[in-house]
Structure 1
Amino acid sequence: MKLVRIINLIVVAALVLAAAYVYKIKFESTLQAERVAKLRTEIRRERDAVAALRAEWSQLDTPSRIQGLAERHLSLKPVDATQYDSFDRLPERPPELVSPFAADPIATMIETLPADAPTGSIRGKAP
């Protein structure tokens, strides 16, 4: 008889622990569902903001608006056909400092600089 009571107490304790664990899982899943709902609302709000910004950008980016701003704020003259020149009157192309096939073009440019070339660094004290 005593053994049956102990077993009953153990079973009741196990049921109470199982019920508490199930309640904990249910509570955590409810919290996660609320978090997902908040995130979906936030995503919807951000998508609406992106759509509004795209609409505003397309309005600001219209060629007629840019043309009007250029005419109003820039002192540009219309292009005249006599402004173009023929190829034979163009200046010679400057010499290439770096071969297009160089492995490191910046290092090659630095190596070919003369020793007295002006740079952004300061050697010694400034006067």
Structure 2
Amino acid sequence: MLYIYELLIEIFTGLTIGILFSITGIASMSIFLLITNLFKIGDYKTNLGTVLFVYLFPITIGSVYEFYKAKKINFQLGFILLFSLIIGNIIGSKIVLNKENPLSDKTIKYTTSAIGFFIGISFLISAYYEKNN
């Protein structure tokens, strides 16, 4: 059962994630995982499943429409990426939920932090060398 403070935290988090996702294009649902972990809302694998459930819906439809109007979408690349992501998601979920040897929450968190660190450093370096327009 959700308590009111959990509901308010999740609403605020959802609004923040939506704004960040539209601005950066980076899947910022890891923020949701971080916040639910910090506030001890649910268990980690259930929250991970919840994030995947949210991505099932076209949550970026508003942003996609704005980019479409500006002719800033490569549909061929998008469809290739979409179908490869679907296959990758199936493989990844089988690894996480493997009945004989499931990944621990600790391993998932270490993996997430390593990927996040790499992405952050990459964008920091890219921004540093970016020429002013």
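Matching task: 2.9 is the computed value of distance in nm of label points 7 Å out along Cα→Cβ at positions 23 and 111. Pick the structure from 1, 2. Present the calculation step by step, with values, prior to reporting the outcome.
Details: 1: 7.8; 2: 2.9.
The value was obtained from structure 2.
Among the shown structures 1, 2, from which was the value -22000 of helix-only ellipticity at 222 nm (-39500 (n - 2.57) for each DSSP H run of 4 or more, over all residues; to 500) calculated?
Attributed to the structure labelled 1.
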Where is distance in nm of label points 7 Å out along Cα→Cβ at positions 15 and 103 largest, in which of 1, 2?
1
Identity of the structure behind 31, 53, 16 (criterion: P(r) over Cα pairs in 10 Å bins from 0, in percent, for residues 7-46 alone, calculated), options 1, 2
2
Determine which structure produced the value 38.3, 117 for Rg and Dmax of the Cα atoms in Å, calculated from the coordinates; the candidates are 1, 2.
1
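Kindly point out which one of 1, 2 the value 2.3 was derived from, the read-out being distance in nm of label points 7 Å out along Cα→Cβ at positions 63 and 79.
Working: 1: 1.2; 2: 2.3.
Only structure 2 yields this read-out.
Here, each number is a calculation from the coordinates, and none is a lab measurement. These numbers come from a predicted model, not from an experiment. Cβ atoms are built from the backbone, for glycine too; each structure is taken alone.
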